[in-house]
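Visitor: Below you'll find the structures, each written out as structure tokens.
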Structure P
Amino acid sequence: MRTAWIVLTFALFHSCSGGGQSRKNIFRYNESKGIPTLDPAFARNQTIIWPVNQLFNGLVQLDEKLHVKPCIARTWEIDKAGTRYTFYLRRDVFFHDHHGFAEGQGRAVTAADFVYSLNRIIDPQVASPGAWIFHSVDRQAGAGKNGFEAVNDTILRIHLTRPFPAFLGILSMPYCHVVPHEVIEKLGTDFRKEPVGTGPFRFKYWREDEKLVLVRNDKYFERDMSGERLPYLDAINISFTRDKQSEFMEFMMGRLDFLSGLHPVYKDELITRGGKLNPAYSGKIKMITEPYLNTEYLGFLLDPEQEAAQNSPVLIREVRQAINVGFDRQKMMRYLRNNIGRPAGAGFIPEGLPSYSAGAVKGFRYDPDRARELLVKAGYPNGAGLPSITLTTTSDYQDLCEYIQHELYEVGIRLNIEVNTGASFRNRMANSRLEFFRGSWIADYPDAENYLSLFYSRNFSPTGPNYTHFRHPEYDRLFEETMMILDDSTRYAKYQELDRIIIQEAAVVPLYYDQVVRFIPESLSGLGSNPMNLLHLKYACWAD
């Protein structure tokens with residue numbers, strides 16, 4: 001696999017070098033959900049992260065295999081205790097030109113800029129949704145007494161209160177991208193619509209809900225293996241058509257260069273029931289797939305003190321287990337997802353992470369007879385006396401929930417399906433108002449801790465991601481112990497222990513491990529893919 005990646009990389013650089021891109025050099029994609037901001041301090045979801053990653057850089061970055069690589073930091077050191085990180089910065093990184101700088105010229109990035117940018121994330125007045133990422137930073141350490149220290153212009157030091165093995169991955173998140181203090185001070189909240197970063201592309205034009213244009217940063221610091229300055233593209237054009245049918249037609253007519261994900265509008269047209277590209281489009285369209293760090297699941301509210309869970313049968317473990325074995329995930333994936341994604345046969349940790357193990361963590365399998373036995377044990381033989389359970393979802397997953405509803409009815413479990421709008425659904429889930437809900441967890445950073453933290457009792461919603469309010473003293477003890485382990489293989493074994501507890505307690509219903517699916521024109525190279533579905537456009541180019 002490693003060799004294949006090296007060959008692909010060489011072919012990419014060979015085909016894109018030399019400046020011979022005369023046909024067209026613009027990449028066009030559509031963002032149907034809209035983009036509310038271009039400020040990295042608020043890059044909480046994919047719609048924002050994609051354009052922000054073109055405009056900004058951080059200390060480190062992830063490659064296509066999710067390995068942490070240098071970016072503005074050319075190298076770094078971690079002390080033996082795992083609590084002090086020292087970064088040595090490049091000297092050739094400049095902010096984009098902007099009238100907020102002296103004479104309108106972007107200046108060199110310094111360690112002080114990172115101190116400002118990282119402090120900004122935890123500033124209550126900024127109210128960044130990313131403030132949680134620095135929970136392990138030592139607020140009493142460092143020259144600024146906030147854990148972030150500029151030793152000089154090119155040396156940055158970050159102090160932690162305790163070891164946190166996933167910290168480098170955290171620093172790859174867009175929240176940690178560097179921003180210029182003088183531009184933010186000049187623009188205030190308008191920085192969201194007039195962003196200034198260091199990235200391969202710079203901001204040009206944005207008419208909200210209509211068009212966003214980013215253009216090539218001719219001063220960008222990264223180069224390809226041939227020494228040519230990145231990026232290859234001249235511009236990125238983002239449209240905001242909300243109708244997915246229209247988006248699909250624009251792609252098929254060659255007016256868009258990218259489709260991401262699997263939508264009912266086009267899934268049966270572009271892919272076969274077996275999950276392959278429709279042969280009719282061979283030679284015209286490329287389909288790129290790989291495991292996606294996204295676990296789709298159903299969550300139970302397990303807190304009897306919450307009104308939505310009072311007297312609910314989901315508080316009984318055997319009922320939760322019966323739901324888990326009472327429907328066929330294989331059939332669900334084949335008929336509703338065209339086999340894009342893998343049925344969740346292990347734990348909550350998804351495929352694509354090194355700590356995932358279907359051998360070490362045995363998940364749930366379809367067994368309707370076992371489901372009936374579990375209902376007897378719970379005191380509801382054949383479902384007699386079992387109250388109906390309300391499963392809340394959004395319209396995008398209504399068909400999946402109705403499939404599960406039908407399957408569970410056969411074993412004696414009655415579900416009511418309630419469909420909410422996205423905003424209402426998220427609000428009710430975060431505030432513990434849903435008895436049973438459809439959820440998904442996409443990795444913020446490439447470490448299983450990000451998934452397992454959903455079941456740590458100190459992370460109860462609405463301030464944390466524990467939407468189920470799962471509480472298990474042994475789980476909490478083991479979780480805290482695991483966070484002190486720096487050795488990867490030892491920590492991964494502990495992660496699997498935690499995952500087994502989640503399955504034993506049936507805290508959730510894992511449905512499937514998602515898959516990145518991308519459709520691009522045959523003539524586009526260098527876009528690639530990665531398990532976090534990040535959009536990297538600095539290597540993208542058109543064939544001559």
Structure Q
Amino acid sequence: MKHINELTHLANNSRINRRDFMAKASALGITAAMATTVWNSSAKAAPKKGGKMRFGSGHGNTTDTLDPATYNNGSIIHQGYGMRNHLSEVDNDGTLVPELASGWEASDDATEWVFTLRKGVEFHNGKTMDANDVISSLNHHRGKDSKSAAKPLLAPITDLRADGKDKIVFKLSGGSADFPYTVSDYHLAIMPADAEGKVDWRSGIGTGAYIKQKFEPGVRATYKRNPNYFKAGRGHFDEVEFLTITDVVARTNALATGEIDAMNRCDLKTVHLLKRNKKIRVDEVTGTLHYTIPMHMDVAPFDNNDVRLALKYSLDREALLQIILKGHGVVGNDHPISTANRYHAADLPQRKYDLDKAKFHLKKAGLSSLSVDLSAADAAFVGAVDAAVLYKEQAAKAGININVVREPADGYWSNVWLKKPWCMVYWGGRPTEDMMFSQSLAAGADWNESHFQHKHFNELLVQARAELDEAKRRAMYIEMQTIVNMEGATVVPLFANYVFAMSTKVHHDPKMAGNWDMDGDKAMERWWFG
């Protein structure tokens with residue numbers, strides 16, 4: 001059954017022709033009659049080419065650029081995946097697979113990795129991709145003055161060189177069992193480079209399924225299908241239009257009236273009404289998406305761990321789960337590792353709403369009361385302002401006055417996040433613990449949103465990355481989650497499901513990726529009209 005399902009998947013995605021399908025089915029002992037029935041059914045379900053797809057996105061900023069080093073929201077990430085490719089990717093079934101690479105090999109201690117590139121892949125301008133393009137694209141993030149959030153991910157690379165046009169050798173300062181995951185990060189898109197090793201990011205040229213036509217950041221962008229795309233069975237729409245519609249009511253109305261074909265970030269308070277519309281389908285995927293409320297731990301009063309613990313205990317997570325997410329998720333435990341991650345600390349005691357403990361830690365900090373500002377906008381996530389107001393009401397019972405500062409949605413990611421000392425944030429999460437910790441909590445990481453500094457945590461981060469013994473590695477990641485839970489400066493109240501909606505004329509594989517919203521933010525490439 002497993003093998004026939006795999007064959008059906010290939011047929012559904014136009015990745016195999018009828019002759020090869022029948023031959024493989026015969027080799028598996030499947031009768032000709034059954035194989036014909038499966039093929040005919042699959043052929044009817046196979047993706048169709050054509051049409052103009054219109055996405056309504058709850059993300060997008062007027063400060064967005066085509067430089068992948070600057071990507072920081074779901075809209076530009078999704079568009080980036082449409083324009084460009086990476087050495088590896090997380091497929092729709094959650095598996096890491098080669099993308100621009102055809103494969104890779106590691107040394108026994110995982111300190112050296114050799115990636116072989118696919119041959120004959122062309123950029124939108126007709127240039128054939130080679131090792132120089134890959135090396136230059138990665139070095140774009142490694143430079144001394146780089147502000148890329150991917151810089152800490154690439155920090156372990158001590159030497160990066162080409163071995164001919166189709167091979168790249170990475171030497172690392174220590175072993176990294178997850179390195180192939182690292183190069184799937186959405187920042188690390190491959191762009192065309194010149195002879196001097198400078199990449200062209202301004203044009204938006206890549207190897208992706210779609211070619212940029214117009215780009216109005218935070219407003220609208222249009223793309224046309226790449227006729228020379230190297231992936232069979234991907235990139236089905238003739239055209240794609242991305243519209244930034246940050247207001248969830250406006251976004252929902254646009255879908256209901258047919259002005260757009262799909263939307264992300266459904267309003268969970270009204271999603272049941274969308275489900276009643278026979279022309280609309282609502283989908284939901286569980287993944288690594290989580291909400292954070294980071295405090296700058298080098299700024300008073302957040303520089304006192306007892307203050308941080310008081311704030312953590314004064315939040316009713318269960319209430320937020322039901323009121324904000326309507327049950328579409330699970331409560332968080334003040335660290336960023338999801339139950340979908342490999343080394344999730346399942347036995348770490350769940351922090352609960354406890355006013356006595358909140359008051360105890362406030363008193364231990366030498367305070368009888370506390371007043372703090374919390375910045376929020378629904379640009380952070382749908383319901384962020386409501387969540388902040390609920391937090392205010394809950395914390396007041398412990399003598400904590402939270403002043404909710406309602407920030408403008410436009411520019412939230414450039415003017416509030418990483419700038420204001422306490423604010424509401426969402427993270428798409430990462431497929432591995434190392435990637436998540438390295439970008440959000442490692443010392444010196446540009447996206448260390450809480451300014452977290454912990455010597456032992458950083459030592460464990462390096463050790464766990466190189467550890468090949470499964471049991472030892474698990475123990476290290478559990479200890480790191482415990483450290484962040486007890487001493488970190490980030491409240492992690494919820495892990496949320498991705499809930500999005502589309503016209504019933506939009507189709508996709510039965511299995512969708514949960515590493516990002518809307519099928520791993522690859523709906524542009526993976527979906528089609530039926």
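Read-outs throughout are calculated quantities, based only on the coordinates presented, and are distinct from any laboratory measurement. Computed from a predicted model, the values in this text were never measured in an experiment. Cβ atoms are built from the backbone, for glycine too; each structure is taken alone.
Visitor: Of the structures labelled P, Q, one was used to calculate FRET efficiency 1/(1 + (r/R0)^6) of positions 189 and 261 (r between Cβ atoms, R0 = 35 Å, to 0.05), giving 0.65. Name it.
Guide: Working: P: 0.65; Q: 0.90.
Computing FRET efficiency 1/(1 + (r/R0)^6) of positions 189 and 261 (r between Cβ atoms, R0 = 35 Å, to 0.05) on every structure in P, Q gives 0.65 only for P.
Visitor: Of the structures labelled P, Q, one was used to calculate distance in nm of label points 7 Å out along Cα→Cβ at positions 197 and 277, giving 2.9. Name it. Could the numbers behind the result be given before it?
Guide: Details: P: 2.9; Q: 5.2.
Working through the options, I get structure P.
Visitor: Have a look at P, Q and say which one yields 21.9 for mean count of other Cβ atoms within 10 Å over residues 109-116, as calculated.
Guide: Details: P: 21.9; Q: 17.6.
Going through each structure in turn, the value belongs to P.
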